[in-house]
Structure P
Amino acid sequence: LLVLLSPPSWNLTTNGYLFLYFQVLKAFDYSSPWKGQEQMYKLDIGWPKIPEYFTGQTFCVAVDSLHGLVFVGQRGDNVPKVLVFSEEGYFLYSWNNTVEMPHGIFVLNTATDSSVWITDVGTGKYGHTVKQYSPSGKLMQILGTPGNAGSSLIPLQFDQPAEIFVEESGDIYVVDGDGGMNNRLLKLSNDYKEIWLAGTNGTGIGQFKIPHSVTVDPFGRVWVADRDNKRIQVFDKVTGEWLGSWSSCFSEDGPYSVRFTANYKYLIVAQLNINRLAILAAPPVGSIGDCVMVNTVQLADETKPHLVDVDMKSGAVYVAEIGAQQVQKYIPL
């Protein structure tokens with residue numbers, strides 16, 4: 001059965017195709033649920049339909065739930081940096097305009113249009129920026145100073161910005177950065193002015209060591225994956241006030257990505273070094289309390305899940321894996 005997943009025209013003796021064949025085999029390595037709990041997700045083995053469209057390291061993924069599209073950011077020489085698939089797994093198109101090294105990707109749908117936001121950690125003339133594109137790849141906006149890393153707010157500068165979350169109001173949350181000089185969470189208005197700034201380099205309350213992922217819940221809280229401090233920190237979205245942190249769930253590995261499930265009952269957290277998705281109970285409005293792990297999805301060895309996104313209609317979870325160089329889709333049960 002596994003052999004049939006490889007088109008017969010492939011030359012399995014070459015290194016490139018041999019690795020792709022390895023990916024398909026490893027995709028079936030799915031472990032038992034967390035501590036006897038019922039399995040919450042299953043792998044969609046038919047997504048994507050043709051995996052060889054992944055030609056670089058897949059760093060990030062974002063779902064356009066309104067239009068049924070999945071955007072994938074990948075890196076590598078002479079490869080398209082953004083791939084677009086249907087939610088059914090069919091490859092649709094790609095684009096490469098002004099993207100050097102995508103790190104995070106986010107899709108915003110409003111009443112009038114849709115846009116794709118990318119954080120670019122490249123060191124060339126387009127790097128150290130956050131960029132807004134149309135779904136077809138037309139560059140619409142650049143935040144930051146292209147090609148120049150920095151910490152300035154006027155003019156706005158970033159140093160390896162890791163990820164972005166944009167609200168329908170246009171307010172923007174940026175975690176900056178992925179190993180650069182900045183360790184901060186920045187909230188910008190819809191005209192790209194600073195509203196508040198949180199974080200410096202360190203291990204204390206409200207400090208970061210590689211703020212790697214950011215998301216916002218319906219209760220006015222901003223959740224940040226503080227990767228190298230092995231914790232999630234939470235802030236008030238209006239004031240930037242620190243609300244608490246979770247660390248007990250991350251003794252084995254820090255959080256790389258944080259996203260809510262479609263019903264906001266759980267948080268999906270990628271842990272790259274142990275090849276795992278942790279499913280955490282999401283606290284209702286009020287105190288965040290303590291971290292409670294309710295389930296896990298154990299991925300194949302060396303898969304290295306980097307960033308994830310959730311289809312807020314179907315609940316499907318998409319995982320960008322830099323080790324396996326693919327995106328996989330998990331369906332809720």
Structure Q
Amino acid sequence: MKFFAALLFWFSLLPALGQQPRFAVRRLRLPPELAYYDNQFSGLSISGNQLIIMSESRLQDKAEAKLYTVKLADLDHQLRDSTFALPYQKLPLQHLEKLRARMHQAGQSYEGLEAMLADGATIYFSVETATPSTNCYLLKGTLGPKAVVLDTTVLVPLPKPLAPGGAHIYNAGFEALAAVHKRLYAFFEYNYFPTANSVYELNERRLSNYSPLGQQPIAKVPFRVTDLTPAGGDRFVGINYFFKGDGGDAVYRTPASETANAALIVDKADKSGYKNYCRLITIELKNNQFSWQPLWEFPEQYRSYNWEGIAAYQGGYFIINDKYSPSKPYQTTLLYLQPLGK
């Protein structure tokens with residue numbers, strides 16, 4: 001009887017297993033300017049016929065405030081012909097320094113852009129601040145043919161959620177932005193608080209510095225959520241990344257008693273006791289709350305890149321890292337996860 005029970009159990013899993021996507025990992029060859037590691041790219045978005053690549057624009061490090069765009073047709077060309085050199089365009093990000101100065105006046109320490117959402121000619125950005133700062137920020141701009149012009153009247157504070165006892169989560173900001181029915185959602189990087197976790201909600205039509213922040217609950221998500229991309233309707237696909245570092249990064253470790261999560265990140269052979277891990281997850285808004293499910297695990301050789309940007313395209317996904325890769329010299333890596341059979 002035990003044999004037949006086990007057999008029935010495995011047959012019950014077949015429909016779910018059959019729904020798991022399968023991808024071929026394709027690496028694109030970037031021009032030297034885009035491959036330069038210190039661009040520290042942190043977001044991807046598709047607008048019209050182009051892929052937008054967002055630099056963190058770390059002004060405090062004398063970095064240039066900028067985006068890059070690459071035409072989707074050119075990306076398709078290189079996927080067919082790896083010798084094809086990708087054309088690209090750099091778009092200056094105007095007025096970011098003015099907005100940074102206002103953050104400084106409010107006692108908040110700008111660290112860089114962390115998320116991007118393009119909605120037609122309108123483009124939104126989230127700003128990460130230093131760990132002790134109380135707020136991150138939401139910015140709004142206009143995407144033009146030669147530059148992005150930020151609206152200097154829009155600087156929306158996003159208060160950081162706090163750990164029990166009032167501590168700030170190390171190196172955490174709002175790493176993902178999403179939109180549903182003209183509602184904007186800002187997802188915090190850390191969503192593993194013991195009691196409640198939530199996503200900020202704003203009305204896109206009436207966005208101002210005094211916009212009320214609604215909150216929609218989200219089921220606990222282990223590790224980091226580093227970006228999202230639309231997946232149709234009220235669904236999104238996101239990057240769920242774990243870095244094995246200690247110190248402040250230890251906050252992203254899950255308890256050893258949670259064996260399912262521990263199996264993904266614990267490595268007794270490593271001196272840290274942990275290993276890097278990355279997967280895609282689906283996040284869905286239903287009945288005024290967000291739920292999530294695992295979707296696809298990155299192959300072992302791609303789990304030690306700090307993946308920070310994702311954009312859905314033709315059933316697959318463009319994925320980009322910020323700076324960090326498994327070994328030095330660091331470089332930007334752009335992947336396309338191509339659905340098998342296409």
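Coordinate-derived values only; no laboratory data. Predicted model, so just to flag it, every value in this text is computed and none were measured. Cβ atoms are built from the backbone, for glycine too; each structure is taken alone.
Quick notes on this one:
- Among candidates P, Q, the computation of helix-only ellipticity at 222 nm (-39500 (n - 2.57) for each DSSP H run of 4 or more, over all residues; to 500) that gave -1000 used structure P.
- If distance in nm of label points 7 Å out along Cα→Cβ at positions 206 and 262 is computed and equals 4.9, the structure in P, Q: Q
- Among P, Q, structure where distance in nm of label points 7 Å out along Cα→Cβ at positions 70 and 238 as derived comes to 3.8: P
- Looking across P, Q, the calculation of Rg/Rh (Cα atoms, Kirkwood Rh), for residues 222-301 alone that yields 0.96 traces back to P.
- When distance in nm of label points 7 Å out along Cα→Cβ at positions 110 and 278 is calculated for each of the structures P, Q, the largest result comes from P.
- Here the criterion is distance in nm of label points 7 Å out along Cα→Cβ at positions 190 and 318, and among P, Q the highest value is seen for Q.
- Comparison of P, Q - label where distance in nm of label points 7 Å out along Cα→Cβ at positions 46 and 214 is highest: P
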